[in-house]
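Pasting the structures in now, so scroll down.
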Structure 1
Amino acid sequence: MFAPGARIGVAVSGGSDSMALLLLLHALASAAGWQLTVLHYDHAWRPDSAADARFVAAVARRLGWPLRRARARAPLPQADREQQARRARYAFFQRAAAASGLACVATAHTADDQAETVLLRLLRGTGPAGLAGILPRRSLASGAATLLVRPLLWARRDELRAWLLRHRQDWREDRTNQDLHPRRNRLRLQFLPALAAAFNPALVRGLCDLAEIVRAEEELWAAALARAFARLWQPQAAGGRFPRADFAALPLALRRRLVREAVRAIQGDLRQVDFLAIEEVAEWAASAARHPRLRRLGRVECRVSARALDFAPELKL
C-alpha cells in the first residue's frame with residue numbers, strides 16, 4: 001500500500017485501533033523511509049473530546065511526527081450525525097493531504113469494521129458491489145490523486161488491543177461506542193456476538209472472506225462492463241442509447257449492469273434507482289414485445305422500443 005519514501009497521513013482518533021495503526025507505521029517508517037503526519041479531527045460532540053486531542057498531540061510529539069488537527073465549529077444534529085461527521089472528517093483529510101503533500105491517508109478500519117459493514121449492507125439491501133465492503137484502497141475524493149488506504153483490514157480489534165497492552169501503550173475510550181442507538185453499535189455489541197455464538201464462531205472472518213472474494217470479482221466485472229459499454233453505448237444530445245438487438249443478446253447479469261451504467265453516465269450516481277426498475281428494463285429489452293414502454297430510474301427515463309433502449313432525463317413514448 002505504501003511506496004518507499006512515501007508521505008503518509010495517519011488518521012488518529014486516540015482509540016485503540018488508530019493508536020495501533022500509528023505505532024505500527026511508526027515502527028516500520030525508518031526502514032521504509034516513510035514520512036508520517038498525524039491527522040486528528042475533533043467532532044466536538046463529547047465533553048472529553050478535547051482531552052482526546054491533547055492525548056493524540058502528546059503521542060505525536062513523543063514519536064516525533066508532525067500533527068495536523070481541526071475541530072468542528074458546532075455540534076452536529078443527531079439526525080444523520082454519523083454521515084455528516086464522516087463527510088467533515090474526510091474533508092479535513094483532503095485539506096491536510098493538499099497542505100502536506102500526502103500520497104495517501106491511512107485509516108484504522110479493522111476486520112471487525114469490515115464484517116459489520118458487509119452485514120449492515122446485506123440487511124439494508126445491496127448488490128454485489130456493496131458486499132465488497134470497505135475497500136483496501138480508493139481515491140480520497142473524486143478525481144483526487146491522494147489515496148485513502150486501510151492497512152488493518154486483516155486485524156481483529158482484540159488482537160490490536162492485546163498488541164498495545166504488550167507494548168504498554170494506552171488509548172482513549174469513546175463512550176459513545178457503547179450507545180445502542182446507532183445501528184452499527186447495536187450490530188457490533190449485540191447481534192454479531194449472538195450470531196457468532198449461535199451459528200459460526202468464525203463469522204467475522206467469514207464475512208471478511210466474502211468481501212475479499214466479491215471485491216476481486218467486482219474488479220473482473222468492471223473490466224467486462226467497461227468493454228461492453230464502450231462497444232454498445234451511443235451518446236445522444238441529452239443522454240444515450242443501446243441498440244436493442246445487441247443489448248438483448250447479452251446475459252441478464254450484464255444487461256442489468258449496463259442499465260445501471262447508463263443511468264450513472266447521465267445522472268452521475270445511482271440514487272433512487274431500485275432493483276425492480278432495472279429488472280423491468282432488462283427483461284423488456286429481451287422480450288418478444290415490440291411496443292414502446294417507458295420506465296423511470298432515479299432522475300433518468302428509459303424508453304424501450306423495437307430498435308433501441310433510449311436513456312435521457314425526460315422521454316416520451
Structure 2
Amino acid sequence: MGFSRLGQSLTAREILDLVRADLERVEQAISLESVSSVEAVTAINSYLQAGGGKRLRPILVLLSGRLLGEPNDSAIRMAAVVEMIHAATLVHDDVIDAARTRRGRPSSNTIWGNHTCVLAGDWLYMQAFQIALRERSFPVLDLLISLTQMMVEGELLQLERIGRIDITEADSMELVDRKTASLISACARLGALMAGADEATEARLGDYGWNLGMAFQLVDDVLDFTAREKVLGKPVGNDLREGKVTLPLIYALEQATPDERKLVEQVLGDGDYSTVPFERISALVSRYDGFERARRKARAFTEKARSIMAAFPESPYQRALYGVTDLITEREY
C-alpha cells in the first residue's frame with residue numbers, strides 16, 4: 001500500500017485518544033495487582049506507577065490488539081503485565097547503575113535502598129507472571145519466559161562490558177536487541193495473541209515492534225548526550241558516567257585520535273566528568289558525526305517498521321501504529 005505520511009500518521013494526542021479508556025483500565029489493573037502483604041513492596045510499586053512514563057509498551061499491546069480485533073479483558077491484562085515487567089527492569093537497572101534519579105525524581109533505590117528494591121523488582125516480575133498465568137496460554141508464557149531470559153542475559157552482557165572502550169557496533173546492537181527491542185516486540189506480539197491472530201500475523205507485528213524498539217533505544221542513546229536534563233528527567237551524559245559506551249560514541253571512536261580516546265578512557269576510569277568535562281566528550285562525538293550516524297541508523301529501523309505497518313489494512317489503529325514510529329524518532333525525551 002502506498003500512502004503519504006500526512007494521510008497515515010496521527011498525532012500523539014490522537015493516538016492516545018484511541019486507547020485512553022483502555023489505558024485507564026490498565027492503570028487500575030496495575031494499582032490493584034501491585035498491592036503486596038509487605039508494605040515496602042506496595043509503597044515502591046505505588047511510587048513507580050505515580051512516576052508516570054510514556055506507557056509506550058501497554059499502548060502497543062492495546063493498539064496491536066485493536067488493529068486485529070475487538071478489545072477484550074485479556075489485552076488489558078497483558079498491557080498491565082508488560083508495564084509491570086518494564087517497571088521491574090527499571091528498578092533492577094537503577095540498583096545496578098547506582099542511579100540517583102528516574103523521570104526527574106529520586107530513584108526508588110535512593111529511598112528504600114538496594115536490597116529492598118532488588119526484592120521488590122523480583123516481586124513485580126513474579127506478580128506479572130502470575131497475571132499472565134491466568135490466561136492459561138502456553139504461547140503467552142513461552143513468549144514472556146523467553147523475553148525475560150533475553151533481558152537478563154542482556155543485562156549480564158552489559159555488566160561484562162562496563163568500563164570498556166573497545167565496544168563495537170555489533171556489541172551495541174546486541175544489547176539494544178536484548179534490553180529494549182525484545183520487550184517492545186513482545187508487546188506487539190502479545191496484542192496479536194490476545195486478538196487471536198495467526199502465527200504469520202503475530203510474527204509481522206513482532207517484527208514491527210522489534211524495529212520500533214531498536215529505533216527507540218538508539219534515539220535514547222543520542223538523547224543521553226543531546227537532551228536537556230530537565231526534559232530528559234535524568235542527568236545528561238549518564239551512560240558514559242556509568243561506564244556504558246553507546247552507539248554515537250562508538251562511531252566517534254572509530255575515527256578519534258589516540259589523545260581523544262584517552263579523554264573517553266579518563267571518564268570511564270573516573271566514573272564522572274570531574275577531569276574531562278561532559279562538553280568535551282559531546283563535542284568529540286559531534287565532530288565525528290556520531291550523533292547523525294546514530295540518528296540515521298534509528299531512521300532506518302523506523303522506516304522498516306513503517307513498511308511493515310503499511311502492509312496492514314488501513315484503519316485508525318493502523319495509522320496510530322504507523323504514527324508511533326514518527327513519535328519515536330522525533331521525540332526529545
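Each reported figure results from applying straightforward, stated rules to the coordinates on display, with no laboratory input. As the structure is a prediction and not an experimental result, all values here were calculated from the model. Cβ atoms are built from the backbone, for glycine too; each structure is taken alone.
A few points about this structure:
- For 22 (relative contact order in percent (Cα under 8 Å, 6 or more apart), calculated) the corresponding structure among 1, 2: 2
- For helix-only ellipticity at 222 nm (-39500 (n - 2.57) for each DSSP H run of 4 or more, over all residues; to 500) computed as -15500, the structure of 1, 2 it came from: 1
- Among 1, 2, which structure scores highest (criterion: FRET efficiency 1/(1 + (r/R0)^6) of positions 174 and 254 (r between Cβ atoms, R0 = 35 Å, to 0.05)): 2
- Each of 1, 2 could give FRET efficiency 1/(1 + (r/R0)^6) of positions 158 and 302 (r between Cβ atoms, R0 = 25 Å, to 0.05), but the derived value 0.55 comes from 2.
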